[in-house]
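All of the numbers you see were taken from the coordinates with simple rules; none came from a lab. Small disclaimer: the values here were computed from a predicted structure and weren't measured. Cβ atoms are built from the backbone, for glycine too; each structure is taken alone.
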Structure 1
Amino acid sequence: MDARFDVVGIGNAIVDVLAHADDAFLARHSMTKGTMALIDAETADRLYGDMAPAIECSGGSAANTIAGLASLGGRGAFIGKVKNDELGKVFHHDIEAIGVHFPTTPATDGIATARCLINVTPDAERTMSTFLGACAELGPDDVDEDVVRASKVIYLEGYLWDREEAKAAFVRAAELAHDAGREVSLSLSDAFCVDRHRHSFLELVENHVDILFANEDEILSLYQVDSFDEALQHVRGHCKIAALTRSAKGSVVIHGDDVHIVDAEKNIKVIDTTGAGDAYAAGFLFGYTNGHADDLAHCARLGGIAAAEIISHFGARPETPLNEVVQQKLG
């Protein structure tokens, strides 16, 4: 069956609030630098009131990946829960304005649309405090079966794995995809997320995932090992492809006995690492679904180029269209 979409992302539909902060601000609010913590509505209001002037835009990890895919010229769709409130309308408008299909029906009652408060310190580390709001209510009934079947790859966001309903939605989407002859990818999202759900993540990877995305901390946490090489040996037999990012060291892609080591882009001034992993997945999946599935090193290079653009400025969405950046880099 012909595919209408290259990738459909399933994840948290969040409005990002980005601001500069110093280490004293993080300490004052008992934050662990470089991590993501879940917060309640009261904490979100208090923290927002103490943040520096901020930029607000639609976000969420999988949504950022699909936005990156669209910026590369790919055909993307996104499934995520918002409420029919002001932030929900902002999210819906933003993601459709960049050419992404967004079929999820907004909730008419219940808790508000989610927001992620992102504080970026001078060392470019981002510390995220997330009020999940409406997006945590995503369940199997929100999975658009026609969209999943019409997508070459589905992309699952590990951050959404906290609730049983979301887990059921992921498994449902994966089963639909495989029944339609499609492939399933997963981002582990965060080492603390892996720590909370290690057993169920391992089960998901072994039984449902074709392409796994993780950074070095996340893959070490998943297999509870001390070295990257040990992690490579564990992941090799658990999924078809593992694309593992290592910050300034670039990325490593495992496919059976093949190992592709791809350097990071050179001479990039790091301003803000928010969304770097999301952008890498966007570039990789764009290459994979657009004629380069047999050249995983090229897919990884596209991922590295996309990530380099994102970390060179403030915010998790491209400032320069990624298809233009790729054209400049690769000709």
Structure 2
Amino acid sequence: MVCEVREMKKGTILAVAVAMAGTGLALLQGGPKGLLDRHAAALAESQSLQAELTIQPIGGAPQRLRIALAKPNLFRLESDEVLMVSDGKELVTLDKKENRFARQPLSEALLASSFDKSEWALWLPFFQRGALEKASAVRSVAPRVRRGVSLQGVEVDWPGKLGRATLYFDAKDGVLRQAEWSVQQTDGRRTLVMDARSLALGGSLAVAAFAFEPPSGSRQVAPEELSAPKWYKDHSQALAAASKANKFVFIDFYTEWCGWCKELKKNVFPSAEFQAMSKHFVFVEVDAEANPQLAQTYGVEAYPTCVITDAQGRLVHKIVGYKEKAEFVAEMKQAIGLR
């Protein structure tokens, strides 16, 4: 009887060893980059995907994300702040906070830009298989098990998207289930954890899932108006908004007679490079002559002067004088520790 039990244990151990060897061989053949390729291939070859995700800063409150994708070019991406819906021909973007939306004809470039933010970027291979080509695998990381699912990990470097990140893929289907990366926020760099609470590949999705119904009281605006960052007029409101969103505050101190202030508003602020910084900043414009006490608080003596503070109003950096957009945005990034 003892010998039989030992034989059963030997058989079990042998089966596990064979399975692990198979997994190890697959990883050895593809290397760390093989996990990225397998994820991209699984998405590209699927006809539909539905997922519910959470994005949680370590020590912060989670945000829920919902994704529905179907071919050709049908998608619904929803967070607490925004909803993007494509019926394959038109993209509708809804700003939930402002209750306003914009419609645009869908193009390949617009589709790709809809997935530009880090929380959506890893799902773009569903439509564009080569979307992860600029992400380089750095090294394999130790596997883990989450909710009974075996995950294989890889550390990647993806400039302009996630930066340095750790991704975990389901060992069975090869699709992403978890990710960790860091972002620069007002209180320093914070780690974000993305977790797929549910994910299903294949199956049919009703066309109605990709229809947009304007919310009650919403208004339609031009796409340019929707994408432009909001400029606050009240400094205290800007601080409150920055605190809630965990962003920095950008204060444009100007005067009505300042010609270079007008050039800054004409040439730099409307640029795509500057507006992209709205991911990190809340913007406020202040007439220094109408608000001399606030200007004095930040030592403003020349115009234009743009002041960067944290969400509590503590000075981080000052940009004095006019600069071309590339130099101006580079200084903004350097001030808050962005590469």
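Summary of values
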{"item": "At a computed 42 (percent of Cα pairs over 32 Å apart), which of 1, 2", "result": "2"}
{"item": "Which of 1, 2 leads on relative contact order in percent (Cα under 8 Å, 6 or more apart), largest value", "result": "1"}
{"item": "When mean count of other Cβ atoms within 10 Å over residues 43-50 is computed for each of 1, 2, the largest belongs to", "result": "2"}
{"item": "Given -9000 for helix-only ellipticity at 222 nm (-39500 (n - 2.57) for each DSSP H run of 4 or more, over all residues; to 500), calculated: source structure among 1, 2", "result": "2"}
{"item": "Origin of the value 4.0, where distance in nm of label points 7 Å out along Cα→Cβ at positions 259 and 315 was derived from one of 1, 2", "result": "1"}
{"item": "If log10 I(q)/I(0) by the Debye sum over Cα atoms at q = 0.26 Å⁻¹, for residues 283-322 alone is computed and equals -0.98, the structure in 1, 2", "result": "2"}
